[in-house]
1. helix-only ellipticity at 222 nm (-39500 (n - 2.57) for each DSSP H run of 4 or more, over all residues; to 500) was computed and gave -13000; which structure, P, Q, did it come from?
2. Determine which structure produced the value 19.9 for mean count of other Cβ atoms within 10 Å over residues 62-69, calculated from the coordinates; the candidates are P, Q.
3. If you rank structures P, Q by mean count of other Cβ atoms within 10 Å over residues 230-237, which sits at the top with the largest value?
4. With FRET efficiency 1/(1 + (r/R0)^6) of positions 54 and 214 (r between Cβ atoms, R0 = 41 Å, to 0.05) coming out at 0.15, pick the structure among P, Q it was computed from.
Structure P
Amino acid sequence: MSRLSTWVVPAYAKLNLSLEVVARRPDGWHDIDSVLVPVDWHDLVGLSIDLAQADTMSLTVDGPAAAGVPSGEGNLTFRAAQALRALAGRPLAIRVWLSKIVPHGAGLGGGSADAAAVLRAGVNRLASLGVVIGPERIAAAALSIGSDVPALLSLTAQRVRGRGERLTALSIPALHLAIASTTPSSTADTYAAVTPAEIRDDSRSDRLAKLLSSGQAPQLELLGSALEPAACRANPALAHALERARGVVAGVDWWLTGSGGAVFTVTRRREDAEQLALAMRAAGFDARACRTVG
């Protein structure tokens, strides 16, 4: 790929600091209430777009976390490139290069972040070519790709409600975190395993959003994902992995993000996060010290 024609951008992963499942919709989807933050664990996306006489599109996937990542239409990055073509309303020559660094199936939204990065960079590139696309159309295209994609279009903390389409930007203090990926977890299988008793709104996300927006540190009892019981039922290996992860460092609370299988903890200092990540890596987990973005 030509260095002159390719934009290379980071695709920042996300954490659900809190997540509640508040309703099951008639269409089979679930409504959630979540506080989502982008973090500086990221993939790299290279994108080349030019106006053309006929549509062409290619996707190349590599990187240390590329194993198991689809390279065709099953890849959300590919679907984002298709969405750009539809938004432009004219033939495009699109080449995408994806370097996977964020673990697959970790609940960190790596695929959604990749798709959001393609949309952000692609819309900017099309604007430079004279093809301007309105924000409402971009948001609709993002939701059609995946529920987490709209929230990741903007590199800021978000209160996420509905299926992912109801967004409220949050201004919050920077957070230091240690994040460890345990074992892959299926989002679809997890939501399918949610029981009626686990669908409720206990206002955790509302309270957490207000607390963070006032500049305060998160209260520990507000953190975590209500999907954890369903995720462990859907994948018993996850339950064992979480138990092992939580036993690595005594006295540290680890919370599942989204549908898993990554866990996180909030620390006061970067150095504390680095020490916890080091301990988790020594125990065999893919772990990093991270900071919120935006």
Structure Q
Amino acid sequence: MNKRIPAITQKQVAAFLKLRPHDSHKGLFGTVAVIGGAGGMVGAPLLAARAALKMGAGCVHVGLLADNAPAVDLLQPELMLHSVHDVLRLPKPDVLAVGCGMGTSVAAQKILYQALKTDAALVLDADALNLLARQSDLQDDLRARKAPSVITPHPGEAARLLGTSTEQVQAARTGAAQQLARKLHCSVVLKGADSVCVTRDGKTYLNKTGNPGMSSPGMGDVLTGMIAAFIAQGLAADQALLLAVHLHGAAGDALAQQGIAVGMTATEVTEWARWLLNQWIK
């Protein structure tokens, strides 16, 4: 079955990219708000936010749940850090990326509920997906949205959303991703070897970039930030999904070509993705 599904190509996704005009300013390239980071998990939204910044988003806010959250990201001070309550009161962002390190507390559930009710584009990952799996009313809210929504489950999260097992998802990955897109009325990437991307209108693609070296913490957070950045810059959500997934894997492949098979980090993937992105823009 997979042989009949088209693979994403560099030529395909590079066609979505355009050179910036001479009189550019940051206001032209959108605002991303990343929400997550419960106690002990602040690094996850910071990785997503750094990726969004380095993929070209004009403005990146981070809303953190942790009580002892930092006020500034010393490695990336261009990011604007807030309490989660403050970030939800900001002027409307173009994209909300919700779930990275968020936890599944009552507070996290309320945040997801509020996010689903906005008219911003949404990228949902990690604990946002676990909360969706637990709460059928949140799934109803996701289905009812008019604005674009993208979900980025790994096989375990997909299994919880579908009420099945990880083994069953892995045995029929394409069907599982397509079922999720239909069930939740959104675009989907089912992560893993040969990630399966399903657009909101049901078109299915396989991604052939990426390698086992990417089996390390934070890779999904980086992908979430990349998708959000491309939507913020004006790409359709489905275009942003295909571009980010293919570029993310290509960055990992570039690292592998440098002989880094073990110990590859999400931060390094972000750096290589930025370099490749700039080579692909014509």
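1. Going through each structure in turn, the value belongs to Q.
2. Q
3. Result for mean count of other Cβ atoms within 10 Å over residues 230-237 over P, Q: largest is Q.
4. The read-out was computed on structure P.
Any read-out appearing in this document is the output of simple, stated calculations on the displayed coordinates, not a laboratory observation. The structure presented is a predicted model; accordingly, all values stated were derived computationally and were not measured. Cβ atoms are built from the backbone, for glycine too; each structure is taken alone.
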